Each structure stands twice: as structure tokens, then as C-alpha cells.
Structure I
Amino acid sequence: MEGCESLKVTLLVLLLIVSCITDVRERKVKNIVTLPCVILGIALNTYSMDQKNIFSSFLGITLPLLVLLPFYWAGAIGAGDIKLLCCIGVLMGYEFLGSCMLYSALIGGVASLISMLYYRNLLKRLRYLFNYILTAFLYYYIEPYSSNDERNGKLPLTLIIAMGTIVTSLTI
């Protein structure tokens, strides 16, 4: 089944390239890219007839939904980024995905810090975050997270996820 593994890696690379391009250009991760990857990922893992691969694929598509939906509801992450992580999970399995999400979070944190230092709005953003969290806990209400800062330096998260995927590939 080495052919399946190389096909999954090829699909992953194509998925990341196309998703990064569309996210940078249009700020979207398109369904026409993610849906075929999910279908092919399920098909390849089913074709391998390995129950571990099938289970890992199922957890890989479920994990981003369970972990990231609250952040989506708060407006902190886009649905396309969750779809991209689901594709990575269904293709590569939940263990790869877990590492990918961890590395992506670390890389994203560093990139965000650099962006806030560059735009000189670190203290303003931290105050906003503190007030946002405080309001959520005091009033049990979560509103969309938006800093209303014209120079907020929003980063295309697909680039961060792609970097996290590369780091994961090099460490596993």
C-alpha cells in the first residue's frame, strides 16, 4: 500500500498549494478543493483495508471540528481553515493532524506576535483580548472576535497551517 501513501502525500501537497494561493488571493479555501480531498482520503484509507487507517482518518476529520468550532463561532478562525485541517486529518490521520495543529498554533502565535509588533498594536490587541474574555465570562455571551483595528495585520491562516504541515512532515 505504499502507492496509497505516496498518493495521499501528493494530494496533501496539491491541497496545500491550491489552498494557500486561493486564501492569499481571495481569502477563501474553496469547497471545490476540499471536498474531493475528503472523498479521496476516505476512499484511499478504505481501499487500504486497514482498520487503523480508517479509524485514524475518521478521527482526523472529526478532531478539527470538535476542537475548532468554538473558535469559529467566536469569529477567530474561518470555516475554510477548519475544512483544510479536516482534509489534512482525513488524508494523513489524527496523529499527523495533532502534531500539525500544534506546530501551526506555535507558528501562528509567533507570526501574530511579529505582526502586532510590526503594526505597533500589541498592547491595544492584548487589552481587547482581555476585555473580550472578561465579557464572555461575566455575561456568558460570545460575540464575533473583531478588533476593529484598520491595521490589524490579519494573516492568511492557510500559510500558517502549511508551515505547520511542513514541520510535522519533517519531524515524523
Structure II
Amino acid sequence: MNNYSIWLIPQKKDKKIFEENIIKISKKYNSPKFIPHITLIPKIEGSIDDISEKILKAIQNNSSFNLEFNSIKTTDNYWRSVFLEGKKSEKLSKLYESVKTKVKTNILNIDKEYYPHFSLIYGDYSNEQKKEIISLIKYKELPKEILIDRISLIDMNSENPSKWIVLQEYKLK
């Protein structure tokens, strides 16, 4: 069975700014490059057709919205080493709940509570390294909010994040 994920990907101009930062720090720290995104549902399985049909049903009553970021944070989680913390909103929660409900039989892994975040680097780093990474990020240039106007189905059938690909995008109203 194939593994997929459902992401929120910023629009082109915002994506480019995030991409530049991700590429710069991933080169310096020899970490994997990845598509800038906010994970909505981390790991699901099933056929693309089945998942697509469920996503389309889930987003019927969801419209585009702005997602704000609170601040830059760090954790010891490989996938959230250095990241922007997303601010929860009514529209984000509604989108998350409707997608989660529709794809619930496909879900392999999900956090108990949804934590919107925008990872800037993957890896295991010391606190000193994380401070250095933060200093390399052009934080002032990063958008403090992004327009979420689509969700994306991602093929995650590689252990290398640079090989994850967008299979389909679904436009919100």
C-alpha cells in the first residue's frame, strides 16, 4: 500500500521565499531539501482515486483563508527541528476536521492534537546548532501570514524528503 500525506502549500511568491531559506540551510547542514508546506494529515494510505474523492468531499464547504505565524520555534522532533508555529484559526480547524473525518479510514499516523507548523529544516541538532540555523534564516523576510487556497496530496513513498512529490492539488473556494 502506498503512503501519502495531505499538505497546505503556500502560493508561488511565498513558496519561493521559504524555498530559498530551506535550500540555504539544508545545504549548510547537509539535511534533506523538501517542498515548503504545512502538514494537514501526516500519513495516510489507499488508492489515489479513493483519497482524492474523499478530499474533494471534505473541502466542499471550505474556503481559502490566511494562516498567520506566531514565532520561530525549535524542538527535538526530527520533523520539527526549527519551524514557524502556525496560529490556529476557525477556518484552519474546520478544514482540518473535515479532511480528517473524510479520510479517517485511511489514516496511518496522526497527532492527538493538530499542531500547525511550517518546518524550515529536518534533522537532529543541538541547541547551539538550532540557534545558528535561526540566525541564518531571513526571518524578517519570511511572510508572517500566507494565503491557504488549496490543499495537496503528496506521494511520500521515499524515505528521502527531497523525493516527495505533489500528486494532486485541490482548490478551496
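Throughout, read-outs are computed from the coordinates displayed, never taken from laboratory work. Owing to the predicted nature of the structure, the values given are computational and were not obtained by experimental measurement. Cβ atoms are built from the backbone, for glycine too; each structure is taken alone.
Compare distance in nm of label points 7 Å out along Cα→Cβ at positions 3 and 91 across structures I, II and report the one with the greatest value.
Working: I: 2.0; II: 3.2.
Going through I, II one by one, distance in nm of label points 7 Å out along Cα→Cβ at positions 3 and 91 peaks for structure II.
Taking mean count of other Cβ atoms within 10 Å over residues 35-42 as the criterion, which structure among I, II has the greatest value? Provide the component values of the computation, followed by the final result.
On the way: I: 17.1; II: 20.6.
With respect to mean count of other Cβ atoms within 10 Å over residues 35-42, the highest-scoring structure among I, II is II.
Matching task: 35 is the computed value of relative contact order in percent (Cα under 8 Å, 6 or more apart). Pick the structure from I, II.
It was calculated from structure II.
For helix-only ellipticity at 222 nm (-39500 (n - 2.57) for each DSSP H run of 4 or more, over all residues; to 500), the calculated result is -10000, so let me know which of I, II that is.
On the way: I: -27500; II: -10000.
Clearly, the read-out refers to II.
Work out the source of 3.5 here, i.e. which of I, II gives that when distance in nm of label points 7 Å out along Cα→Cβ at positions 59 and 75 is computed. Numbers along the way, then the final one.
Working: I: 3.5; II: 2.5.
It traces back to I.
Just checking, which of I, II has the largest value of mean count of other Cβ atoms within 10 Å over residues 115-122?
II
Comparing distance in nm of label points 7 Å out along Cα→Cβ at positions 131 and 163 across I, II, which structure shows the greatest value? Walk me through the intermediate numbers first.
Details: I: 2.9; II: 3.7.
Max of distance in nm of label points 7 Å out along Cα→Cβ at positions 131 and 163: II.
Have a look at I, II and say which one yields -0.42, -1.14, -1.23 for log10 I(q)/I(0) by the Debye sum over Cα atoms at q = 0.10, 0.18, 0.19 Å⁻¹, as calculated.
I
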